[in-house]
Structure I
Amino acid sequence: MHFWGLVKGTALAALLAMSLPFDAAAEAEPSVSILMYHHVSESTPRSTTVSPDELRAHLQYLADNDFTVIDIRDAIAGVKGEAELPDKAVVLTFDDAYENIFSAGRPILQEFEVPWTLFVTTDPIGERPGRYMSWDQVRQLHDEGVTIANHTTDHAHMPRRGEDETDAEWRQRAAENILQAEQKILDEVGVSHQLFAFPYGEYDNVLLELVEELGFTGFAQHSGGFGPASDMRAIPRFAAAGVYADLSSLGTKMAALAFPIKEVRYEDTLLTHDQTRPTLEIEFEVRDFRTSQVTCFISNRPHDIEWLDDNTMRVQAEDDLSFGRSRYNCTAPSISKPGRYYWYSQQWIRMNEEGSWPG
């Protein structure tokens with residue numbers, strides 16, 4: 001088995017942890033929760049929609065419960081240790097540049113005076129009036145302080161190979177998609193932040209390498225806290241629309257913490273038809289949680305965890321994963337921050353026999 005890993009942590013950090021009192025060494029690392037929205041409407045598909053009242057309720061909850069909404073670029077700098085992060089930091093992101101984000105969402109966001117990011121799919125802008133924003137509207141948002149970022153030209157399922165397409169041709173097509181969208185944003189808005197969100201949150205190992213080679217910071221759609229151990233090529237975001245808009249559960253996600261992790265091991269996020277039960281191994285930097293309280297969920301059901309040593313766990317689905325996207329979610333309560341949970345998620349995409357999957 002060939003494992004792909006993300007190794008984090010330094011000898012200096014370990015030395016500091018040993019020299020500090022236990023309660024200080026056990027404190028949570030800097031962490032941010034990034035929320036993901038699409039439509040702001042009463043009439044669009046519920047799975048990707050919050051109503052204006054729901055969005056206002058989310059922002060009021062953040063204001064009433066000591067959260068600080070920060071710009072996405074400040075979040076990245078804070079996680080990298082280049083700036084100070086407030087406790088309970090949250091980032092707001094909106095995908096696809098639907099017109100209702102401008103007409104229904106923007107006034108509410110302005111009311112609460114919070115920063116936010118718009119990930120723009122460039123081809124539909126101005127081509128489908130009434131459904132997507134115009135470039136004039138996107139420019140106005142930029143002038144008002146909104147961070148304008150890249151969501152491809154066409155919102156395609158990027159890991160899908162075309163019929164008879166070689167891996168090299170597919171990789172070139174994916175690179176051109178990202179770069180052409182970035183150039184269009186630069187031409188129309190005058191900015192190039194090199195922040196990229198995968199359509200549908202879908203990626204594989206090659207796409208992660210490509211995003212890094214092109215110099216972008218990547219964002220996905222699997223859940224989890226964003227922290228120093230996160231993969232900067234596929235930063236997690238919590239869905240906040242549809243069934244996930246309920247504050248009884250979303251409030252917990254807003255306060256989520258990023259697990260301190262040394263290494264994550266798996267083969268690839270893109271699974272063939274025959275790869276039905278992928279294995280995930282995580283080596284934790286155990287500090288502010290108890291391994292006995294780590295729980296992993298697959299298809300909303302808790303699954304057994306195998307501990308390979310004091311710090312390393314393995315989890316594998318007991319049943320075959322369905323075709324399409326699925327996730328393993330692992331959580332544990334914080335010791336130093338009662339009521340808050342560490343949260344890590346791994347997304348998988350299982351292909352069918354034709355090499356595709358449900359949209």
Structure II
Amino acid sequence: MRKCTAANLDKLFAAIAENAALYLPVDDEKGTAQYKKWAEGTVMSNALNTAKSPKDFFFPQSEDLMKFKTQGKTIELTDIRDEKEDFVVFGVRACDVRSFDILDRVFLVDPRDSYYASRREKGVIVSLACSKPTETCFCSAFGIDATNPAGDVTAWKTEEGFFFKANTEKGEKLMASLEGLTEECTEEAVEAQKAKTAAILEKLPLADLDTDKFGGGKTAELFNDPAWAELSRSCLGCGTCTFVCPTCQCYDIKDFNTGREVIRYRCWDSCMYSEFTRMAHGNNRNSQLERFRQRFMHKLVYYPENNEGIFGCVGCGRCLAKCPISMNIVKVMKTVGGKKDE
């Protein structure tokens with residue numbers, strides 16, 4: 001384990017930025033934390049989490065895939081991808097780090113998504129352990145340890161400075177390049193910080209959230225639960241929850257005709273939209289109830305059934321904070337799962 005004092009933090013950021021683009025949480029003019037590229041004078045946010053998850057680094061909200069021209073029966077395809085730059089994402093919380101594993105299981109299996117894969121190969125994740133989790137946090141329900149996040153490098157922030165531990169080959173390479181700005185140290189300060197955070201986590205309102213009634217093999221038991229009708233009735237179908245979610249992976253592919261050529265691109269989509277997966281014969285989920293149920297059954301039943309029991313939610317709390325009518329996965333789990341709100 002290595003330590004960087006608070007006085008040397010800007011120098012450490014500058015050293016990272018010499019070899020790779022560095023992104024870290026920064027407060028915008030509204031006081032909301034967003035990932036931004038580091039430049040001299042940039043101040044890292046103290047917010048628990050960013051409003052928009054860091055999945056955008058690997059699965060952008062919109063990205064061009066290719067260009068093509070047609071002339072008669074001839075089609076000329078052009079691969080427009082640029083060589084991706086090396087980059088480091090600093091300050092990723094444990095919940096968001098787990099989301100990358102969930103996305104990997106979607107995009108890195110056959111047929112492998114080469115666009116996503118190239119970004120994953122170029123990116124280095126420096127996670128940051130939580131020290132002040134909030135009432136909307138429930139990552140522990142999904143087996144995530146907010147005091148000891150994964151990533152290529154794990155970081156802990158204490159009054160003494162930042163402590164780092166490399167977890168992967170990428171992480172070891174990064175930390176080796178920063179040896180002049182860090183020093184070898186013991187883990188005492190980190191262990192004390194972890195204990196304090198663990199005590200806070202135990203007292204959070206959602207600390208006892210139960211997942212036992214969900215998971216693979218529960219489709220028949222939960223699919224026709226009458227609670228879906230009541231829960232979905234108030235949903236606006238706005239899709240806000242899907243766009244702030246770090247694990248949602250739905251997208252659409254569209255063509256834009258510039259008049260000279262056609263640009264094919266993909267962009268995030270939402271299973272909450274009435275035209276999602278619409279085909280010539282229509283939409284196979286025509287009602288709000290069906291679309292609402294699909295979103296939560298996928299995260300709590302379908303995904304774990306096909307991915308060794310891993311849930312498709314990481315308990316980051318963004319949907320709790322952003323839903324305009326306070327309808328979220330926690331309410332679903334308490335109601336459909338059999339545990340009613342008190």
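Please treat every number below as a calculation from the coordinates, not as lab data. Given the structure is predicted, the values throughout are model-derived calculations rather than measurements. Cβ atoms are built from the backbone, for glycine too; each structure is taken alone.
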Give the label, chosen from I, II, of the structure having the highest value of distance in nm of label points 7 Å out along Cα→Cβ at positions 81 and 201.
II
Taking percent of Cα pairs over 30 Å apart for each of I, II, the highest value is that of structure II
Work out which structure the value 0.99 belongs to, where Rg/Rh (Cα atoms, Kirkwood Rh), for residues 41-144 alone was derived from one of I, II.
I
If mean count of other Cβ atoms within 10 Å over residues 161-168 comes out at 9.8 when worked out from the coordinates, which of I, II was used?
I
Across I, II, mean count of other Cβ atoms within 10 Å over residues 73-80 reaches its greatest value in structure I
The value 66 for percent of Cα pairs over 20 Å apart, for residues 121-328 alone was derived from one model only; which of I, II is it?
I
